[in-house]
Every structure is written in structure tokens, then in C-alpha cells.
Structure P
């Protein structure tokens, strides 16, 4: 069992982590301010749906298998690295120059949802 000092330190650190906004919150707030309430809600739905595979992996025990099997974890890690390299190469090959605009354009519902997913 924890002693009182350790418990207070643990609770303090957890509180700081809890109240610090993460990238999902910042993305949702930015999207809501930039494109309105509908875009913000779609961002929330997309973020929630994006966490679904992780929750299912835990529910079905796949996360436990990956944690206990070094081979399975390394295979997944290297497949992820290959996928990131592939995405980077595609991005470099189809590079577009950023365009500065003064007005925000409202994107379609499908674009907003799929971007955050």
C-alpha cells in the first residue's frame, strides 16, 4: 500500500496530466472555432471512432498478446514503421505548396469526419 506522501504525489501528477489539454482537445477546439459547432461535433465523433480499434484490441486480448509476445510486437512495430515510411514517400512525391487564405472554407461532412479518423 502507498504511504501518504507517495499517494499525494501520485494524485498531484495525475491531476496535472488530467487537466492538460492534449492534441485531440486542441484539434476539436480549433476545428470548432474555425468551422463551427457541426465541424467540432464531427471531430469528436471521428476521434471517438478512431479509438475504437484500441478498445477492441484490449477487449479481445490482442493487446495482451502483443505485450507478452516479443515477436508479435516487433512484427507490428516494423509494419507500422514501413507504413509510416510509405506515407512519407507518398507525401514527398505528391507535394503541394501550401496556400495562404484569409477565409476558412467549410469542408464537407465526409471530409471533416475522415480527416480526424
Structure Q
């Protein structure tokens, strides 16, 4: 399971990096294209909600990757399987928590497309 999580976290790290580069770039393009962009740019509420939820998800991922996973790796190195199992259970619970903002992002995106 440790190897699976390592590969998964590597993919998520790459996705977060892509989001942190492309998201502000897309906002900049929208700002430049907006009429009267020199006087102000009003982002749609859906965009603001998605940015907030994305930041929430990145924070949860940081806790998973930098905290729980690192401690699980240390427990495995120390051959403390019971401690590693407890940490793996906590990782799985936090992944389930992280799913909620992800579903909300998709819902906000779909609702924004309708409005």
C-alpha cells in the first residue's frame, strides 16, 4: 500500500503544480479579456468558491502527504506494523473527507455552466 500511495501522491503533486500554474494564468487571461479590466475585474462567485475549495483540498493533501504519510513511512521503517496500520486508516479517512470538497467543486462547476 505504501508504494501505491507514493505513486498516487506523486501524481497529485504534479496535478497541484499544474493547477498552481494554469489557474492564475487563466485568471490573468480572463482579466485581460474583460471589458474595462483596468478599472476592475469581478470574478463570478462560482470561481471564487472553486478557488476556496481547491485551497481546502490542497491543505488536506498537505496534511496527508506531509504529516500522516510521512509518519506511516517512519513506522514502516521501524517495522511497527500496528502503528502504520493506524496511520493508514487515518489516511483513508482523510481521503474520504477530501472527497467532499472535490464533489462540491464539480457541482459548482456544473451549476455555473447552467447559470
Legend entry - Origin of the derived value 29 (relative contact order in percent (Cα under 8 Å, 6 or more apart); candidates P, Q): Q
Legend entry - Which entry (P, Q) yields the derived value 8.2 for mean count of other Cβ atoms within 10 Å over residues 16-23: P
Legend entry - If mean count of other Cβ atoms within 10 Å over residues 56-63 is computed and equals 11.6, the structure in P, Q: P
Inset, instruction - State the single structure among P, Q that was used to calculate mean count of other Cβ atoms within 10 Å over residues 48-55, giving 11.1. - result: P
Inset, instruction - State the single structure among P, Q that was used to calculate helix-only ellipticity at 222 nm (-39500 (n - 2.57) for each DSSP H run of 4 or more, over all residues; to 500), giving -24500. - result: P
Legend entry - For Rg/Rh (Cα atoms, Kirkwood Rh) computed as 1.09, the structure of P, Q it came from: P
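Values in this text are rule-based calculations from the coordinates and carry no lab data. Keep in mind it's a predicted model, so treat the numbers as computed, not measured. Cβ atoms are built from the backbone, for glycine too; each structure is taken alone.
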